[in-house]
Structure I
Amino acid sequence: MKHMWQALLLCALLVMTTGLVYAANEPVSWVHNTTGVEREPCLVGNVLYFVKDYDIYQSVWDGADWSVPVPVPGAVNTLQNEINPHVVKNGTVMYFGRYDPVTNYDFYRSEWDPVKQEWGEPVLVAEWSTPDQEWDVWVNEDETVAYVTNKIGYGGVAPIGGRDLWKSVKQDGKWSTPVNLGAPINTSGDEWHVFVDKDGRIYFESNREGTLGNFDIWVAETEQGPVSNLTIMNSSAGERGFTMNDEFMIVAGDRRPGGPGSYDLFILPLK
């Protein structure tokens, strides 16, 4: 009874602060999870892009069911690992990470070819790519603002923690050197995946003080805070990536109970 009232109170608080109404008390395992890896979701309209066994896949919501996932067509997927898709410009531009044996993960950009109906040859985003690990990227719809996560920093500035969130803006057609967001978003811990909703709230994963599992999804109202734990999506396991639209919130769970694999997607319907 105590836990039920805590859940109801949490839902009420979230509705007051975000305007969202939840159709369930907690996210459930996605219908297409497997014993492999499903992680790093990105919802764009009715299309869910995600990473499956370190290639980028997509599944389409038809209003009742999710289609069987298939690899995205074209030149995005290779024998190397591809991670963290983010699609903008009305579904015509994809940013993502790709592994390089020398520089670890770097960021790439690919454009949709409407004639061939496939993604074109990706181009390295040099302004965001360093000799060490880049991980996640979020870009706004008109490609003028980006948030990235990185291991060693940019422009001679070291991270505050192990991995931080950084901001880059496009100036005269070129991306600026990313700038560290600083506190309260970055901490002495690790901040990884990043997502920004239509109202400008910044969602990210962190292992900062107050985390329920080994990583949780946190949300900042602005770059200056305040920051709070998105408790309804988190568990005693690890939550490692988040996305949402007007219909769903989706989180990737690291060995989260209820999922069949090591990484699985968990979905929370919104009313």
Structure II
Amino acid sequence: MHRPTRSTDHARPTRVGFPWYDVGTAKPGWNALWDSLRPNLDELGFGPLDRRLDRRPGQSQWADPALLLSQCCGLDVVGRTSNLQPIAAPVFRDLECESGDYYSLVIARDEPPTHAVVAVNDPHSRSGHTSLIYWLADTHRRAKRVIFTGSHARSIEMVRAGRADIAAIDAISWRALESLDVEIIDRTRSGPAPPFITRNNLSAEPLRLALAAAIDALGADGPLGLNGIVPVDASRYDVFRDDLALIEGGDEWSS
């Protein structure tokens, strides 16, 4: 592998985390990926690397000058991570969409009413927020009330408890979360998947190669359901600029 170029006026990059999908029952799988990836990064000259994954919230990881590799939402690429660059999108097997894309699963306990109480994980989420706005419009429904829950897991709990009629859950997160007593009723439009990201002053290609080799070493039946990655840059996520304008306008649920 070619050693990456990097400037000397930043902290040495040593920390790696996968905050988007390192949840619930998926955590052992991400540990396995880190065990596979760490030797590749050592070979590139990074190190000494933290032996444990960084499991702080995404925004804490992104602000850390020691960040080497993380993940973010596609909306964050166009709105909140100007110091970072997307380098690759994950390709998950069993998703019925283009490689490097994803979608959310629309869940409910029963057939949702035309005017529904909706649970949303985060105001700045594509998977749980703007994708649900578009799904409601596509199915001629409206939000009667919106409950911001803080996480996909909490949105599932709200639907299960009957406090919300409907929610949209990232299809990959869904696999790792408790989903008893709720039903998948549909799926949202697909779009570019949450990317792997690094700092702007690091070379993307060596990190892509290291990540692709680590995923390949886990095998086709690896615990994460990852088939590989596709290279991306920030322009891939320009399709979400309309989503960002929608939520920043403050009236996204008024139509």
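With Kirkwood radius over Cα pairs in Å, for residues 123-218 alone as the yardstick, tell me which of I, II scores highest. Present the calculation step by step, with values, prior to reporting the outcome.
Values: I: 13.7; II: 15.8.
Top value of Kirkwood radius over Cα pairs in Å, for residues 123-218 alone goes to structure II.
FRET efficiency 1/(1 + (r/R0)^6) of positions 35 and 155 (r between Cβ atoms, R0 = 35 Å, to 0.05) computed as 0.65: which structure among I, II? Don't skip to the end; give the middle numbers.
Values: I: 0.25; II: 0.65.
Value 0.65 for FRET efficiency 1/(1 + (r/R0)^6) of positions 35 and 155 (r between Cβ atoms, R0 = 35 Å, to 0.05) corresponds to II out of I, II.
For percent of Cα pairs over 36 Å apart, the calculated result is 10, so let me know which of I, II that is.
Details: I: 10; II: 14.
Computed on structure I.
If relative contact order in percent (Cα under 8 Å, 6 or more apart) is calculated from each of I, II, which structure is the one that comes out at 18? If you can, show how the numbers build up before the last one.
On the way: I: 18; II: 31.
It must be structure I, since only it matches.
Looking just at mean count of other Cβ atoms within 10 Å over residues 59-66, which of the labels I, II belongs to the structure with the highest value?
Comparing I, II by mean count of other Cβ atoms within 10 Å over residues 59-66, the maximum is at II.
If helix-only ellipticity at 222 nm (-39500 (n - 2.57) for each DSSP H run of 4 or more, over all residues; to 500) is calculated from each of I, II, which structure is the one that comes out at -8000? Provide the component values of the computation, followed by the final result.
On the way: I: -2000; II: -8000.
Here the read-out was taken from II.
Just so you know, all these numbers are worked out from the coordinates, no wet-lab data involved. Treat the numbers as computed from the prediction; the structure is a model and nothing was measured. Cβ atoms are built from the backbone, for glycine too; each structure is taken alone.
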